[in-house]
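Structures for review follow.
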Structure I
Amino acid sequence: MSLAALLVLADGRFPAGGHAHSGGAEAACKAGRIHDAATLEEFCRGRLHTAGLTAAGLAAAGALGLDPALLDAAADARTPSAALRTAARRLGRQLLRAARATWPAAALDELAAAFPRGAHQPVVLGVTARAAGLGPRDAAHVAAYEAVGGPATATVRLLGLDPFEASGVLARLAPDLDSVAAQAEQAALRARTEGPDALPAASSPLLDIAAEAHADWPVRLFAS
């Protein structure tokens, strides 16, 4: 494992397109479900253990070398919202573009050829992690952190929340992040013999509903 590669991949400045997405925080802020650090923490914890766990499992499986086509189909099945599927593929395209420039690898070229419209972002993340010399737990950690880091950063912009408070939220979620990454890795290891059905499929209906509503807003700060 390369700790430097892990830091590069998890860095918010890595040009993977995540800065344009709020992870549902924009809709939650407008609905009043996020209005301060405490409610941001509640939102992030819920997202981490649902969408975050699911993404982490897919990423870990990709890092183990499971078939990206099977994983992409599994991601589709776990994403009932058309708006979120579109966002996931858009983010996948952007991540793959950055990954191919940073860690050139045949597996990334093959993924680009197989999915001209983009694979789901967690699947691309897993293949990218593997190309960078990272393992399944590393990929799961990055996916889990993205699940909460995006909303925390977005809320600073949306509400003018003190960035020190937002950072405190992320720090308090550290044990949950470790737990989710461990669960995701174990599920991915089972998926090697049991197939993608062994991967997490935690649901978050309110995130799905909010994403569909958000996609129809005529004016919005974030793409999702």
Structure II
Amino acid sequence: MVDIPSLRRETRYGMPAADQILFNRHYVLGYSYYFRQAKWALEIVDRELIDIERAENFRPDYRIPEMFRADLVDYKNSGFDRGHLIASANQSETEIQNSETFLLSNMSPMAPQFNRGIWKKLEDAIRALNAQKKIYETYVICGPIFDFDKPVKRIGTEDRNKVSLPVPNAYFKSILTENSKGALHMWSFIIPNEEIDKPLADFRVPASLAERMSGILLWSKLVGGKIEREKNKIRKMW
């Protein structure tokens, strides 16, 4: 039996479950109907980055049923950014590739200081990691975290038979690299959705904690004791 998702390069080391899987040209995304946003977004960071102009064409993703779909009006005057999960700058080889990152299915309501601050710093740091000569490929998965012991804000309205869009309390990002010796290394982060004035290194966590907090399995096709140790390890910053 053919494992269809494994035909995608991004899913080589696993793909979590979701209400709807959206296979885009250059990344894969798992959408949550309950939260009206992605549970996770998975990519291989593009090695051949070209400085093309950002598309900036934010738009709904009409593959998602309307009652579960985020729209531009949800973000209007909300005080929150339409924050990319798959970074626009990671997918900049062609115009259509970059444009695809502006689908609202790839957006999550991020505090402006978070989105333009530490989240961008982490994106930049991952591109620097990927640029190292010893790194063959860099896989990245990220998504929202909801802490139901804390208040969850909402944006948007409950018209058109839709519910408002919850604002995540935090975000996770897990990075998996394959180097020139065939070794796999893993780094994971959990960062609160707020203005942060601390170094990235302070937010490193074991991948196993990111799994528990996000409710998804990371890199599920990797098995064995060595991988379990890697998932429970906090690796030094690159």
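When helix-only ellipticity at 222 nm (-39500 (n - 2.57) for each DSSP H run of 4 or more, over all residues; to 500) is computed for each of I, II, which one produces -21500? Going label by label, the one that fits is I.
The value 23.1 for mean count of other Cβ atoms within 10 Å over residues 136-143 was derived from one model only; which of I, II is it? It traces back to II. With relative contact order in percent (Cα under 8 Å, 6 or more apart) coming out at 19, pick the structure among I, II it was computed from. Value 19 for relative contact order in percent (Cα under 8 Å, 6 or more apart) corresponds to II out of I, II.
If log10 I(q)/I(0) by the Debye sum over Cα atoms at q = 0.11, 0.12, 0.14, 0.18 Å⁻¹ is computed to be -0.47, -0.57, -0.79, -1.32, which of I, II is the source? Checking each candidate, the match is I. Highest-scoring entry among I, II, by mean count of other Cβ atoms within 10 Å over residues 8-15, is II.
Rule-based calculations on the coordinates, nothing more; no lab input. None of these values were measured; they are calculated from a predicted model. Cβ atoms are built from the backbone, for glycine too; each structure is taken alone.
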